Structure P
C-alpha cells in the first residue's frame with residue numbers, strides 16, 4: 001500500500017465515504033455507460049438485435065453475479081483479517097480467490113455455451129432472436145476468465161479501501177468500447193463485419209487489457225509482499241472459508257439475475273417491443289444507482305475491517321450515515337427519472353411502441369428509487385458481518401418467490417396490462433425494504449449485546 005492508504009478503522013466516516021465511494025461510483029458510471037454504448041450500437045444493427053441484447057442481460061448477469069459473489073466473500077474475509085492486523089491471512093485469502101476465479105470461469109464457459117440457448121428460449125421463443133443473443137454470449141462466456149480474475153484482484157484492493165484502480169479500468173474500457181464497437185460490428189479495413197459477435201469481442205478485449213492493469217496495481221500493495229507461489233496451492237480451510245461467504249453471496253447475486261429473467265419472461269408476454277423498451281429503460285435507470293453502489297463498496301470494506309476490530313458502534317454509525325446519503329440521493333433521482341423518462345428512451349430508439357413501454361416502466365420505477373439504498377447498504381453490512389446466508393434468503397424472497405407468485409396471478413389469471421407488472425414490484429420492494437431495515441438494526445444490536453456479554457464474562 002502507498003502512503004495515502006486509508007485507515008478504515010479510525011478515519012472520519014464521511015471522509016472515507018468520499019475517498020472510497022466516489023472512485024467506485026465514477027467507475028460504475030462508466031461501466032453502465034459501457035452498457036449504454038452497447039445498447040446504442042445494438043440498436044444500430046436492428047430492433048431484433050436490441051431485443052437480443054436485452055434478453056442476454058440475465059444470462060450475462062450470472063457471470064457478473066458469480067464474480068461479484070466471490071469478490072464479496074473475499075472482500076469481507078480479507079477486510080476482517082486486516083481489521084485483526086493479520087496481513088498473512090489476508091494474502092492467503094487473496095491467492096485462493098484467484099484459484100477459485102480460474103476454476104469458476106472454466107465451469108461457466110462450458111455450462112454457458114451448452115445451456116445458453118435453452119435459457120434464452122425460455123424467456124422468448126423467437127429462434128432468430130435467440131441466435132443473435134448466442135452470437136454475443138458465446139464469446140462472452142469464453143472470455144469470462146478475464147472478468148473473474150479482474151474481480152478477484154479488485155476485491156483485495158476494495159478490502160484496503162482502494163477503489164481507484166478499478167475506476168481507471170472502467171473509464172478506459174468505456175472509451176475503448178466506443179472505438180472498438182463500430183470497428184468489429186460493422187467492419188473496417190481487413191476486419192470483417194461481425195454484428196453481435198463484434199459487440200462481444202470489443203467487451204473481451206477491454207476486459208483483457210483491464211486485467212493486465214489491475215494485476216500491475218496489486219503488485220504495488222503491501223499485501224503482495226506476503227505472497228508466494230505456495231499461497232496459490234489449494235488450501236481446503238481457506239477455500240472453505242471463501243466458499244462459505246462467496247457461495248451465498250453469489251447465489252444472492254444470481255437470484256437478482258433470476259429475478260430479472262422472471263421479469264423478462266413476464267414482459268415477453270406483451271411482445272418483443274415491450275422487451276426492448278424495458279431492456280433500454282433499465283440501462284438508463286442504472287445510471288442513478290451508481291452512487292449507491294459506490295456506497296455499497298465503501299460500507300462492505302469499512303464494516304469488514306471494523307467488525308474484525310470489534311468496533312460495532314462504529315459499524316452502526318457507518319450504516320446510518322450511508323443510508324442518509326443513499327436515500328436522499330435516490331429520492332432526488334426519482335424525480336429526475338420520472339420527468340426525463342420519455343426523453344431518455346428517445347435517445348436509443350425512435351420506435352414509438354418501444355418508447356411507450358420504456359417510459360411507462362421508468363415512471364413507475366421512479367417511485368421505487370428511495371428504497372433501493374436500503375437493499376444495497378443493508379446487504380453490504382450483513383455481508384461485512386459474515387452473514388451472507390441472510391442476504392441470500394432475502395434476495396430469494398424479494399427477487400424470485402414473490403414476483404413469481406404475484407405476476408403469475410396478475411398476468412395469466414387477471415390478464416393485467418403491462419404497467420401492473422411494475423406496480424406489483426413497487427409494492428413488493430417497499431415491503432421488503434422496510435423489513436430489511438429493521439432486520440439489519442436487530443443484527444447490529446445483537447452484535448453489540450454479544451460484545452457486552454463477553455466483557456462481563458471477563
Structure Q
C-alpha cells in the first residue's frame with residue numbers, strides 16, 4: 001500500500017465479525033476479522049446518506065482483498081456494496097466518500113486503474129453500482145489521492161493529490177469525470193497535501209500540507225474554485241509541524257485544525273490552532289499526554305459548538321484518545337483507544353444527525369483488522385445540510401430523522417416551502433427575507449435545529 005507510513009504493505013484479505021464492547025461512552029460496533037465481505041482496515045470517515053445510514057470505504061478485504069465500499073446502519077449492521085478488483089476499477093480506497101448533489105457517492109482508490117497503477121476516481125450509487133469516472137495517471141496531474149473529495153457550490157468536486165506534480169496538487173473534477181489541475185505545489189507553498197479540502201462560507205476551499213513552506217513544517221492555504229492560490233501560514237515547529245489532518249469550519253468564521261508534531265520541540269506531540277479566512281493564525285495550545293499525541297483526524301464541529309477529534313499515540317494505553325475541544329482551546333479527553341480492544345489509528349470521526357459520533361479505527365480491535373466505533377457524549381439530534389450557504393430561491397438538501405409528517409421548516413425564523421422526501425431527508429427552498437442563522441425543522445416529536453448556521457448569500 002502506498003498510503004501511510006507504517007501501514008500494511010501488501011494486499012489484505014480480511015473480514016468482519018460483530019463484537020460489542022463498552023469502554024465508558026465508547027462502543028465497538030464492528031470488529032473486523034479475516035474473512036468478511038465488508039472489508040477491513042478502514043482509513044477514513046463515514047458519511048451519512050439521505051437514507052440515514054452510514055457509508056464508507058475499507059482499504060483492504062472484500063471478495064478480492066483490494067478493499068470495499070460498504071453501508072452500515074447506526075446500530076452497526078454492515079453490508080458490502082462493492083468489492084474492488086485492483087483492475088480498471090482500482091483498489092485500496094484510502095479516502096472517505098463524498099455525497100454528491102445527485103444523491104450518489106464519489107470517492108477514489110490508491111491502486112491500479114490503469115498502466116500507471118495510480119488509482120481511480122469513481123461514482124457509486126447507494127445500491128452499489130460503481131462507475132469509474134477517471135483513471136489517475138492518464139494525464140499529468142493527480143497521483144495518490146488520500147483525502148476525500150469536497151463538493152463545491154457549482155456541483156463539481158475538489159480534491160488534493162499527495163504527489164501529483166512531484167510535491168502534490170489541487171484539482172477539480174466534474175461528476176462526469178472531466179478533471180482540471182488548479183494548482184501544483186512547489187514546496188515553498190506546501191508539500192504533500194494529505195487531507196481533504198474544506199469549503200468555507202466565502203465559497204473558497206481551505207486546506208493543509210504535511211510539509212513544505214518556509215520551514216518545511218507544513219502549511220495552511222486557500223484556493224478559489226477558479227484556482228487562485230494563497231499561502232496563509234507556514235508552520236515553524238514552535239506553533240506545530242506536519243498537519244496531517246484538514247480543517248474544520250466554525251460559526252465564528254475561523255477554521256480549526258491540529259498538527260502531529262511541534263509545540264516546542266520535534267519530540268512534542270502536536271498543537272491545535274485556528275486560522276481566519278484572511279490568514280490570521282492563532283495557536284490555541286499543545287497536546288498533553290492525557291489527551292494523546294499525534295492528531296490524525298480532522299476536527300468535527302459538534303452540534304453543541306465544541307470540536308471533536310482523535311490522537312494516535314500517548315495517554316495511558318498508548319493507542320491515542322478521543323477528545324473534545326471548545327473554541328477557546330480547552331481540550332478534554334473523552335475516551336482512550338486501546339489496540340487490543342477498541343482499535344487504534346482513528347483516521348475518521350463524524351457526527352450523525354442522531355447526535356452520536358462514529359469513527360473508523362484502522363488497526364487493532366479483538367481481531368487486529370480495525371474496528372467501527374460509536375461514541376455517545378449526550379448530544380441531541382439535529383439537522384444538517386450539504387452546503388452551509390445559499391441564496392434566496394435555492395433548494396437546500398437537509399438530513400435528519402423523524403421528518404415524516406414534518407409541519408414546518410424555517411431559516412433563522414423565516415418559514416420556508418419544503419418537501420419531505422423520506423423520514424431522513426427533505427428539501428427546502430431558501431425563502432425571501434431569510435437572514436443567516438440556524439435552520440429548524442418542526443417534527444411530530446419536537447423541533448430539530450441545524451448543527452451550524454446557514455449563511456444566506458446575496459444574489
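When Rg and Dmax of the Cα atoms in Å, for residues 100-347 alone is calculated, the result is 20.7, 62; to which of the structures P, Q does this value belong?
Details: P: 20.7, 62; Q: 17.8, 49.
Structure P accounts for this read-out.
For helix-only ellipticity at 222 nm (-39500 (n - 2.57) for each DSSP H run of 4 or more, over all residues; to 500), the calculated result is -28000, so let me know which of P, Q that is.
Source structure for this number: P.
From which structure (P, Q) was relative contact order in percent (Cα under 8 Å, 6 or more apart) calculated, if the value obtained is 10?
Q
Determine which structure produced the value 1.0 for distance in nm of label points 7 Å out along Cα→Cβ at positions 396 and 412, calculated from the coordinates; the candidates are P, Q.
Traced to structure Q.
If mean count of other Cβ atoms within 10 Å over residues 236-243 comes out at 15.4 when worked out from the coordinates, which of P, Q was used?
Considering all the candidates, the number was obtained from P.
Output the label of whichever structure in P, Q has the greatest value of distance in nm of label points 7 Å out along Cα→Cβ at positions 108 and 164.
P
Read the figures in this text as sums done on the coordinates, not as results from a lab. Computed from a predicted structure; not experimentally measured. Cβ atoms are built from the backbone, for glycine too; each structure is taken alone.
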